[in-house]
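Down below are the structures I want you to see.
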Structure P
Amino acid sequence: MAITDEMRRHSAAHLTARAVMNLFDNVQVDIGPATDDGFYYDFDLEHRLSPEDFPKIEAEVARLIALDEPFVQKDVSVEEAREMLAGQKYKLERLADVEASGEVISTYTVGDYAEMCRGPHVERSSQIGAVKLMKVAGSYYRGDEKNKMLQRLYGIVGKDQAEIDAYLAKLEEAKRRDHRVLGRDLELFTITDSVGPGLAHWLPRGSRIRVAIEDYWRKRHYEAGYEIVYTPHVGKSNLWETSGHLSFYKEGMFPCMKVQEGDGNDAYIQEYYVKPMNCPFHIQCYQFKKHSYRDLPVRYAELGTVYRYEKDGVRHGLFRVRGFTQDDAHIFCTPEQIVQEIRDTVNFAKKMLGKFGFTEVQAYLSTKPEKAVGDPERWEQATQSLRAALEAEGLNYEVDEGGGAFYGPKIDMKIKDALGRPWQLGTVQFDFNLPERFDLTYVGADGKEHRPYMVHRALLGSIERFFGILIEHYAGAFPLWLAPEQVRVLPITDKQLEYAKGIQSALKAAGFRCEIDTSAEKLGAKIRGGTMMKVPYMVIVGGKDEAAGVVSVRSRAEGDKGQMKLEELIAALNAEKEG
């Protein structure tokens with residue numbers, strides 16, 4: 001049997017529970033699953049677990065691993081399970097759930113520790129490797145705040161200590177790259193309680209990057225045949241009733257705003273909602289006029305700001321906010337056009353992501369779920385068009401059977417950042433629901449009305465989240481074309497200030513974002529300041545530079561590059577920016 005990381009993590013959770021029970025009195029255990037990067041286990045015990053306890057728990061886990069005992073699976077009766085779990089109230093409550101469901105009761109035993117569990121597990125404890133505990137946190141039993149708060153112990157697993165050390169080093173590097181810290185230190189963005197949680201302010205330096213992203217985005221979309229639209233931030237309640245958002249997504253929306261419309265006897269109260277999504281608005285743009293098959297495909301794109309009521313505990317810097325701008329687009333086309341449209345979209349996504357330095361793209365094809373709307377034949381055609389597009393564009397992909405939305409199949413695209421962490425960005429989703437709800441049509445070659453195919457499409461996702469990913473991917477050291485300050489001019493003394501201003505003017509005229517350090521600091525301090533702000537190029541000008549009509553150039557990546565004429569510098573910067 002091949003031993004997977006998930007099996008090792010899950011087995012480590014069992015041994016951690018066993019270790020805690022060996023070391024402390026009156027321990028009640030609940031659940032302990034594997035996670036994407038480790039495991040956790042929930043405990044109820046009088047002793048308050050803390051990092052000071054970790055070494056002795058880890059030592060006990062290591063001892064249990066070294067015993068090399070087998071993990072033995074056995075299906076048991078309810079009575080046998082009750083006897084096995086005697087005295088463990090949380091486990092017995094979980095057993096009652098399994099009994100009520102009629103499922104087979106599967107157990108795993110390792111040494112003197114028995115657990116009700118579906119598995120899978122390693123064959124023997126020695127196959128787990130090395131375990132490191134990371135943190136302890138509170139967790140309500142069954143996730144319900146009305147229940148008792150348990151102690152959740154988190155850990156990671158490595159094949160050996162060297163793998164654990166490498167993982168810890170990666171965590172330290174991730175901490176160094178934390179976009180919330182760099183966002184503050186590099187003066188990129190801020191989120192303040194004065195305005196509200198999850199509502200980001202883009203500071204001037206961060207806004208420069210956003211403008212660069214958006215300018216590139218718009219240029220490429222026009223080249224790809226999209227029309228850019230702008231739509232309102234709020235809409236009447238009946239719009240969201242028609243779209244289905246008030247039925248399926250109301251908890252994720254901000255409460256309605258009630259306003260009086262009309263005058264006198266004609267006055268009435270109208271409810272409005274700030275938009276959580278852009279799709280109903282793009283549909284309004286499509287419905288502005290009748291469409292012939294000759295008009296299609298219609299491609300609408302918008303950097304549309306939406307608002308979602310993200311609750312406490314899920315917000316995280318720019319990764320999960322309440323107000324954000326979606327890189328959003330919708331395609332309306334005929335069935336005959338759909339395969340080419342999907343191919344073009346997948347190719348567009350690859351090129352867009354590649355421009356930002358993400359060249360490793362993994363795709364996931366999600367197919368029809370059990371509960372779905374729309375003609376089965378359309379589902380099949382849509383799914384095959386997605387599959388054909390992925391294969392034609394040479395993208396690696398996995399199939400998530402039944403993982404599509406109820407309204408259509410989809411492709412999700414994930415990239416890996418500099419630390420190898422996966423992030424979902426691009427998505428291509430069919431929608432058989434909204435065209436029906438809004439009665440979308442086009443006139444075909446036969447003169448009759450037909451239902452168009454509608455595709456939701458995003459390349460970067462949320463601009464805020466994408467910016468957070470970029471910050472961490474580059475550790476704040478953005479490539480030249482994105483850097484908020486591409487060149488900083490450092491006059492050695494005030495005598496070179498006018499010369500420095502002339503250089504700045506020339507660089508700005510050439511299209512570069514350029515600042516001058518006019519402080520009274522010495523040159524070393526000015527260089528440190530530019531280095532701390534991760535400026536790609538610093539141009540140092542002293543008396544000799546001014547006399548010779550040159551500049552001394554210092555590169556963030558290569559260090560001192562010596563003296564050069566300003567025209568040479570501009571040519572080199574242009575080559576790098578366009579590269």
Structure Q
Amino acid sequence: MDTKDGAPEPIDRYYANVNRSLLTLMPRQVRRVLEIGCGSGALAAAYREYNPGVFHAGVEVDPKAAAAARNVLDLVIEGDVESEETLGALPAEPFDAFVFGDVLEHLRDPWRLVKALRARAAPSAVALACIPNVQHWSVIKDLLAGQWRYTDMGLLDRTHLRFFTRESAVELFRGSGWHPFDVQGRTNSRQDGKAFIEAMGPTLDDLGIDRQRYAAAAQVYQYFVRATAAPSKAQPIRINAMTLVPTAAVNDVRIELPLEALRTFPGVQTISAVKKFVLPEPRNGTADLFIWQRPILEPKGDLPTYRRLVERRIPIVVEFDDDPDHWPRIVENDYLSFTAPHAVQTSNELLAGRMREWNPNVAIFPNYIDRLPALAPPRGEEGPLRLFFGALNREQDWQPLLPALEEVLARHGDRVEIVIVHDQKLADALRHKRKVFHPRCKYDRYRELMAACDIAWLPLNDTKFNRSKTDLKFLECAAAGVVALASRVIYEATIEDGTTGVLYGKPRDFSAKLEQLLTDAPLRERIRAAAHAYVRRDRLLGQHVALRLNWYRQLVADFPRLERERRARMARQLPEWELAGA
């Protein structure tokens with residue numbers, strides 16, 4: 001809808017918000033999603049980065065928001081979702097996921113709608129809802145004072161027709177033919193209500209209400225309820241992980257982002273901690289699995305942690321994605337890091353072949369991109385061309401090419417700006433005046449800096465250590481719409497030279513390829529579009545994460561065999577680590 005001067009009418013902020021907590025729970029692999037109350041399409045746009053091939057339909061009652069949503073969703077039905085006419089306009093093909101983001105409380109009969117949509121669900125469909133909690137301490141405190149004030153937004157939004165607690169939100173789905181499997185609460189950190197909850201303690205005791213249960217419920221601002229169309233047959237699993245201190249993207253790509261994707265599966269819980277990990281108490285009916293990221297296991301220092309895991313009969317998986325011989329202590333300890341666990345996961349076949357020398361249970365999980373923003377339009381002529389470099393410990397790789405780089409940059413002068421992340425030595429060594437240095441930063445910031453550039457330089461010399469690396473940096477470039485200028489080492493296995501990136505060999509070849517990319521804008525545009533399409537087709541995390549979950553479940557199922565093998569290895573290598581009878 002347009003205003004009189006032809007400009008689009010502004011969309012109410014209410015319809016343009018992205019509920020990030022809801023977004024992280026949306027399944028990554030589904031084909032068809034129906035979003036009730038899709039607003040202007042903000043959530044759908046954010047979700048499409050994780051699952052770009054999805055068919056995303058929505059229902060929206062507000063005409064302006066619905067008009068905006070049509071620019072994002074595949075189908076938008078404008079109307080009252082509780083009317084037979086609107087429901088009748090939905091496609092006949094079943095949906096794999098239903099999303100109710102802050103909408104059920106606005107309906108006259110949400111029970112009827114949730115039940116009606118159950119009939120349109122695929123057998124493995126999931127429903128997700130965000131529902132405000134009327135048991136929040138602020139509502140109870142005001143009610144005790146005789147106040148029930150409606151507001152424009154929040155728990156007592158004046159457009160809310162129905163009110164729910166945790167139990168009634170769960171019953172909404174259970175009574176409508178769904179099978180709830182997960183309820184999570186989000187608190188409002190600005191108002192924790194601890195003083196009020198503490199003051200209520202004696203009254204709660206007099207009423208026979210458990211203080212801890214009340215405190216937990218009273219602090220929740222919104223509940224996120226997930227349910228399946230059919231009861232899950234898989235055993236619930238809790239995936240625990242102990243990670244390194246965050247360094248560049250190692251934790252994000254290998255542990256944290258896969259765990260985030262795994263959490264979207266029914267019956268999967270994940271927990272991670274840096275360096276130190278306190279195992280949660282066993283949960284009846286739930287299997288545990290432990291991932292230990294890049295440990296350099298020491299015969300004495302790590303035995304207590306190892307013993308606790310073995311005594312709990314928890315499968316131990318070591319995650320290791322670098323050349324193990326690079327760390328002398330791993331060699332000195334006779335590769336205990338790979339013989340002691342039940343299984344090992346790594347990132348490529350070269351590493352897997354090495355690790356099978358010490359443990360037969362090895363899985364390869366290549367690196368993937370977790371989300372793929374839409375390809376941005378070509379940057380105009382305004383401002384400089386930007387050349388990106390972002391890496392740690394690459395001095396031996398960039399040093400031989402530095403004179404060639406300086407030569408090319410000198411010819412272009414201020415037309416080219418080099419953006420350097422992490423590597424202070426390169427920033428100091430480079431004589432080119434137009435340069436920007438950023439110290440080590442979080443992964444999202446790193447990708448943001450990369451996405452503002454045109455070309456990325458990815459140098460790797462041909463060494464044993466480098467041959468163990470992966471093509472991750474090319475994937476990051478492709479997802480960001482940046483052209484990769486890469487060494488043949490590692491990258492020639494993935495990059496199609498001149499199509500999805502540009503490969504170089506010796507310094508003269510490097511300078512010629514860089515010159516070509518700096519001067520040929522149509523070539524840059526063709527390459528970045530092809531690379532972006534490659535990631536969309538083959539290298540998104542959501543396309544592959546189910547394989548990881550299936551392997552973890554298989555490890556749990558095979559634990560008796562894995563434990564016999566582990567004990568046999570330890571009996572030969574380090575008897576005190578066998579822990580017979582544990």
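Coordinate-derived values only; no laboratory data. These numbers were taken from a predicted model, which means no experiment stands behind them. Cβ atoms are built from the backbone, for glycine too; each structure is taken alone.
With mean count of other Cβ atoms within 10 Å over residues 70-77 coming out at 14.1, pick the structure among P, Q it was computed from.
P
Given a computed value of 22.1 for mean count of other Cβ atoms within 10 Å over residues 222-229, which structure among P, Q does it belong to?
Q
Given a value of 20.0 for mean count of other Cβ atoms within 10 Å over residues 366-373, point me to the structure among P, Q it was derived from.
Derived from the structure labelled Q.
Rg and Dmax of the Cα atoms in Å was computed and gave 27.3, 84; which structure, P, Q, did it come from?
Answer for the origin of the read-out: Q.
If mean count of other Cβ atoms within 10 Å over residues 262-269 is calculated from each of P, Q, which structure is the one that comes out at 18.4?
Going label by label, the one that fits is Q.
Of structures P, Q, which gives 10, 30, 28, 20, 9, 2 when P(r) over Cα pairs in 10 Å bins from 0, in percent, for residues 334-469 alone is computed from the coordinates?
Q
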